[in-house]
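*Asks:* Presented below are the structures under discussion, each in the form of C-alpha cells.
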Structure I
Amino acid sequence: MPKRARTAEVASDPDRYRALLAGLYARRRFGLVPGLDAVRALLAGLEDPQLRYPSIHVTGSKGKGSVAAMAQAILSAHGLRTGLYTSPHLESYRERMRLDGRPISPDAVVEAVERVDRRARELVEQGRLGRPPTFFELTTAVAFDWFARERVDAAVVEVGIGGRLDATNVLASRVGVVTTIELEHTEILGPTLAAIATEKSGILHPGMTAVRGDLPAEAAAVVDGTAARLGVGLWRLGSEVRVLDRELAEDGQRFTVHVPGRTIEALEIPLQGRFQPGNAALAIAAVTRFAEAIDRPLDDRKIRSGLAHLAWPGRLERVARRPDLYYDVAHTIESARAITQSLGEMYPMSDPAENALVFGCLKGKPVAAILDALAPLAQTIVVVPVRSERAIPVADLRALGGGRFARVVAARSAAEGVRLARAATGRDGFTLVVGSDYLVGELLRDAHGGNDEPDLSDPGTGPFPGEPPPPVRGAG
C-alpha cells in the first residue's frame, strides 16, 4: 500500500497557525456567494497568478477529487511540478493545496493566507473589491497564488460546487473534466439533471478540450451540446475512453485503459471500488489531452507508476483487517449505491449478519434513501454524532434506521461507534464507516493526532450578510 500523504507537520509558531485557521474558519458564517466578480478582482490584485501555469479543471457530482488526484499523480510522475487544489479536506486545511502530492506546510499557510488577506483588505479599501472574500474565495486565491509563487509547471483544480459560478472558474484551463452528474446541491444548482449539467458544463470554454464520464442521458445531452457549441473537442467514457480487463487485487485493482491512439495495459491502483477504474480512465484521458496541449510526451511506465503510488484517503479505504474496517465519505444516494455494489463485489459470500455500519450525516441529505441503498450490506447500524452545527441528531438517525436494519445502536461519539460496530462484526465480515466527510475526517484526525487544528470544513450556503469578516492574521 502507498504511504499516506503526511499532514501532521508542526508549525514553527503553533499558536499563530491555530489563530489564523480560527479566523479563516469564522468566515464560514458568510456562506457561499455564487459569482466570479469578487474572486476575479482579488486575483487581479494579485496579478492573476492563475494564468501563469496551464491547468486541468475537474467538476462532477462525485469522483472529481479522485480524478484530480490521479491526474496530478500522473503529471508528477512525468517530472512536471504539479499543484493540486481540492475540497473539502478531511484531516487538515493543508490537504486542500498540494505540490506533487505533498500538502502545503503550516508556515506556508500562514504566509500565503496573510499575504492574500492583506491584499484583499487593501482592494476593499481602494474600492476595487466590492466586499471581503468568502472562505472559499480566499482559499482559492491562496492556492492559485501559492502555485504561482512555487513556479508549478501545471495545476489540477477541483471545482467546489457546480462550475459556472464556482470561484475556481477563472482558469484558462487546457482541459475540462465532467466526471458524473446526479441530483445534489439542488438549492444552488437547480432541481433537474439538465440544470445541474448546465452549471457543471460552465467550466468549458473555447480553446480547450474536454473529457466526460458516463452521464445520465439528460445530463449528457447538455454537456455534449455545450461542448459542440463552444467547439470543445470531447472524449466520453464508454466511447472514446474505455476500461478493459478489470480484475480485483488484494490491495486494489488491475485493468487496461484505452484512449484514442493509446492503450495502457497492466495498470494498478491501490484503491477499491467499482467506480475507481473509470475515474482512472478519465484522469488518463485528461492528462493525455493536456500533454497534447503543452506538447509533452507521455510514457506508459510513468502513467503506471503515478497511479500505483497514489494515496487518496477516505475513499473506500481499508484501515484495519480481520475484521476489515473501511472508511468512505459517500453522502449521496448514488455514492451509497456505488459503495454497496463495490462491497458486494469484494465480499460476494458476505452474510449481512456479520457486517456493521457506522453512520453519521449532515442536515439536508436524503438520509432515508441513503440508508435504503446501504441496507443490503449489514443488519447492524451504529448511528453517531458528527462534529458540525449542521449534524443530524443521533435520535433522528436512530429513528430513520428503524425498519431498515435489524439492530440500530446509538453511540455518543464516532470513536465509540466504531468500537461498538467492530464488536458486532464477525471475523470474516466488515465494518463500514460512511455518511459524511466530517465523520471520516474526525476519525482520521483522532488517529493521526491532528486535533490541534479546527475542523475547517466548506462554508454553508447562506447569504452574505454584509459586515466585514474578522482578519485572519495569526496571533504572533
Structure II
Amino acid sequence: MSEGRRLKEEPKKKIKKPNIFLVIMALAYIIITVIFYISIVKLNLLPTLYFSIFTAIIVTLTLALALGIVKVHKTMKVNIICLIIAIVFSVAYIFVARYTFATGEFLNNVFQETSQIEEYYLIVRKNGKFNKIEDVKGQDIHIFQVPDDTKQEVENKTGSKFKTTSSLIDLANDLLKDKVKVILISSAQYDMLGEEVEDFKENTKILYSAKHELEKAEVKEETSKYTIENGVFNIYISGIDTAGSIKKVARSDANIIATVNTKTNEILLTSIPRDYYVTLHTYGKKDKLTHSGIYGINETVQTVEDLLDTDINYYVRVNFTTVIKLVDVLGGVDVQSEYNFSTMGHSFKKGINHVNGEQALAFSRERHSFAGGDNQRVKNQQHVIEAILKKTLNSNTILTKYTNILSSLEGSFQTNIEQEEISKFVKNQLNGMPSWTTKNNALTGTGKSNPTYSMGSQLLYTMIPNEESVADAKQQIKTMLEK
C-alpha cells in the first residue's frame, strides 16, 4: 500500500467548537463591562489623560478575558481561570456602576435649572364674614410688598384695588383689630408674623394662595475674576428655615461663605450670624440678615457682598429637611457641645452628644440658652457640619450608605453652579490629588433691639456687627482670593 493511500485513509481530526456556556458567559461579561464604561463616561469626572488610560486598560482587559473564556485550549483550566477573573471584575463593575449612575442622576437633578417659588396668601380674620375669595370682591386689599404678577392674578379674581402699608407688623395688627378687612402677604412673611404677633395664625385664615417665581441668581463671570474657571471663588451657603420643597422662599437661618483657592488648596469658611443687622442691597434699609431671604437668594447674596466687599458668584441652599434626612441616613452623628442646655424638647450635655436628625437641627438652631446668643449658635452650626463631614467621610459609611446619602439630599439641595463647572473642578483635583486645609472664621457682634425694614417699627432682637470682626473677615477673604 502506497504512502499516499495510507494518508487518505487516516481519519480527519475533529475541530472542537467553543463551549456554548462559556460563550454566553463571555457575552455577559462584555455587556456588563460596556454598561460600566458608559456609567463612567456619563459621569464625566476623569481627566483626559486618566480617561485615555482607563479606556485602553478596559478594552485590552475585556478582549483578553473574553477570548480566554471562549477559546479552545488544550485544557479547560485556562477557560475556568479566565471565567473566574471575569466574574470577579463583573461584580466589581456592577458595584461601581451602581454608584456612578446614582451620582450622575443626583448631579443631573441638582444642577438642572432651578428656581425659587414664593406663595402669597390672601388672609382675613377667622371670625369675619369672608369664607371664599369671591366674598372679598370690591374690598380693598392691603399689602406690604407684593410682585406685580401676583397682584394682577388676585385683582383678576377679585376686582379689588391694593393699598400699600409701610410696615408688615402694622398690617397684621390692623387686620386683627378689624381696621382692614383683607391683606395679601407672602408665606415667609406669614410665618414671621406668626412668631412676632401673638395669636396671629390662630385668629386668621387663608382664602387663596398665588405662586410667584423669582429670578435665578446668575453667575457674574463676565464681570468677576472670582470663578471656578479661574480657580478662586466664593460660594454662599444658605440654610433656610423651612422644611419641604427647597424651592420655597424662606429666611436664611444659617449663613456661611466658603472661599475656595484651588491654587493653594485652601478653604476659608466665614460664618455670619442670622440676626446680623445689615443694609439690604435692593431696599437700602436696615434689617436682619435672615430676613433678606424672604426677598430671594439674590437679595441675600448681594447684601452679603456689600457687607464684606467681595464677589459671590455661586450659592448653595439647603433646608431643615436636608439636615434631618442626612443625619438620619448616617445613623446619627456625634456632636461636640460646649454647654449643657435644652431646647425644642431635647437636652444636650457638655461634651459629645450622639444626635439624630431632629436633635441635630434643634442643636444648630438654639441661641436663647447662651450668653453669646447668635455667636454661639454659629459655633454650634459649625460643630454639626464637622460631625456630618466626619461621619460621611468615614470609608465604611461611604461604601454602605452612599446611594442613601445622595437620595437624602435630593429635593432639599439647590445651587446655581453648573454641572460642567463641577466636572472641571473635580478633574483638576484628580490631576494633582492635593490635600486641602480648612480654616474657620465667624463674624461677631452684640445683641440689641432694633426696628427692621421687614417688620416695621416693632423692636426685634438684632446683632450689631463688630466692625473689627467685619474688617478682619474682609481681609481674610481678600487674602485667600488673591494668594
Structure III
Amino acid sequence: MKIIAVTIRMILFFCLLLSAACTVGPDYVKPTAVVETMPTAFKELEGWKVAQPRDGTMTERWWELYNDPELNTLEGRVAISNLNIASAEAQYRQARAVVQAAKAGYYPSLSIGASATQSKSSGNLGVVSGAGRTVSNFQLPVDAAWELDIWGRIRRGVEASEAGVQASAADLAAATLSAQAELASDYFQMRILDSQRQLLDDTTAVYRKSLEVVKYRYAAGVAAKSDVLQAETQLKSTEAQMIDLGVQRAQLEHAIALLLGKAPAVFSLPPVSRTFVIPLIPTGLPAALLERRPDIASSERRMAAANAQIGIATSAYYPTIKLSAAAGFEASSLASWFAWPSRFWSVGPAVSAALFDGGLRAAQTDQTKAAYDATVASYRETVLTGFQEVEDNLAALRILEEESLIQKQAVQAAQQVVHITANQYQAGTVAYLNVLVAQSVALENERTALGLVGRRLVASVLLVKALGGGWLAK
C-alpha cells in the first residue's frame, strides 16, 4: 500500500508539473503586411472596365463565364483525372497522416511482448554459483512509457504538422487551379486555330474562284500567263498555311489529353469554329489577393511551420522527463510462468539532459531560424509575384482590347481594298499583282485579328488564375 501511495503522489506531482508546462520558442504571428508599401489598388486598373455585381457572381466554376458548354465539360473532368492533382491530393493525405503521427506524442505508448530463452553458462567459472548450469527464462512483460511535454516540444511538432497539412491543402488547390487554367488556355488556343483554319478554308475557296476567272481571262487573251501562275501560287501557299495549322492544333489537343489524364491516342476534339466571349472579371482590392491565391496561402502556412520548428529546436536545451512502467510475469519454468508469485512490476520517472554536445543544439537552432527567415523571404516573393501577374494581365487585356479595335478597322479597310482592286482588275486598270497583294494583306489582317482574340482569351484566363481562381463578387 505504501508503494502504491508513493506512486500516486508521483503521478500527481507530474500532472501538476504538466499543468504548469510552458511552450518554448517564439509564438507565430501572421504577418499583416509583407511589403513596405502595400498598394491600395492595381496600377493597371486605370482604364480597365471592372465587372459589377449585376454582371453576375464569380464562383469556383469561373470557366462558365466564357459560355462554352464543351469547355465546361472538360473542366469538370480535369479535377478528377489530372495526374498532377492526384499527386497533390496524395501529398495532402500524407500531410494529414503526419499530423496524426505528431499527435500520438500526447499519449503514453504501451507495448507487450513474450520471450522464452534457454542459456548455459560456462563451466570454467570456478566457484561461481550456477556455473555450467542450463537456465530457462520465460517473460511476458507489458511496458508503458510517456514523455511529459513540459517544454512544448510535442505541441510545437503538432503545430508544425498542422501548418504543413494546411499548406498541402493550399498546394492541392493551386495544382487544381493551375490545371484548370492550363486547360482553358490550351482549349482557347486550339479553338482559335480552328477559326483560323475555317478562315483559310473560306479564303482558298475564294482563291479558287479567282484562279478560274484568271484562267478564263487568259483563255480569252486578256490576261497574261503570269497572272495564272501568280493565282495558282497564292492558292497553294494558302492551302499550305492551312495544313501547317494542323501541327500546333495536334500538339494542343495532346496537351489537353494529358491534362485530363488520358493518352493522346484515345482523345480527340473535332474542329469547331466559335464566337468567343471575353468576360468582365471582378478584380477586388490587392489585399484580397493574399486570401484568394492558394500559393500565397501555402507559403504563409510553411512560414508558420518553420516558426514552430524553432520551438522544437529550442526545447532541446531543456531536460527530457519520461514516466515508465512495466509489469508482467517471469519464471524459470513454463509450468510456473503464469503463477501469481511470478509477477513483477516497476514504475518510476527518468530525467535526462545533455550537458555537452559540441554546439549541436545551437547549430540546429540557428538552422531553424535561418529556415524561417528563408520562408519569410519566399512568402514576400510569392506575394509580390502575385501582384506582378495581376498587373501583367490587366495591362495585357487593356492594351490588347485597344489593339483589337484598331485591328478590326484594319480588317475592314483591307477588305475594301480587295473589293476595289478586284473591280479595277476586271476593268483592266491594274495588274493582277495588285489583287494578290490586297488579298494577302486582307488575309494577314484577319488572321492577326483572330490571334488577338486568342491572346485576350488567354490573358483573361491568366488573370483569373493570378487572382486566385473563383470567388464571390461583393
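Coordinate-derived values only; no laboratory data. Everything numeric here is computed off the predicted structure, so don't read it as measured data. Cβ atoms are built from the backbone, for glycine too; each structure is taken alone.
*Asks:* Using distance in nm of label points 7 Å out along Cα→Cβ at positions 160 and 192 as the calculated read-out, with 2.0 as its value, let me know the right label among I, II, III.
*Replies:* That value comes from structure II.
*Asks:* Let me ask you something else. Going by Rg/Rh (Cα atoms, Kirkwood Rh), which of structures I, II, III comes out largest?
*Replies:* Comparing I, II, III by Rg/Rh (Cα atoms, Kirkwood Rh), the maximum is at III.
*Asks:* Here's another thing I want to ask about it. Can you rank I, II, III by relative contact order in percent (Cα under 8 Å, 6 or more apart) and just name the one with the largest value?
*Replies:* Greatest value across I, II, III: structure III.
*Asks:* From I, II, III, which structure was helix-only ellipticity at 222 nm (-39500 (n - 2.57) for each DSSP H run of 4 or more, over all residues; to 500) = -22000 calculated on?
*Replies:* Traced to structure III.
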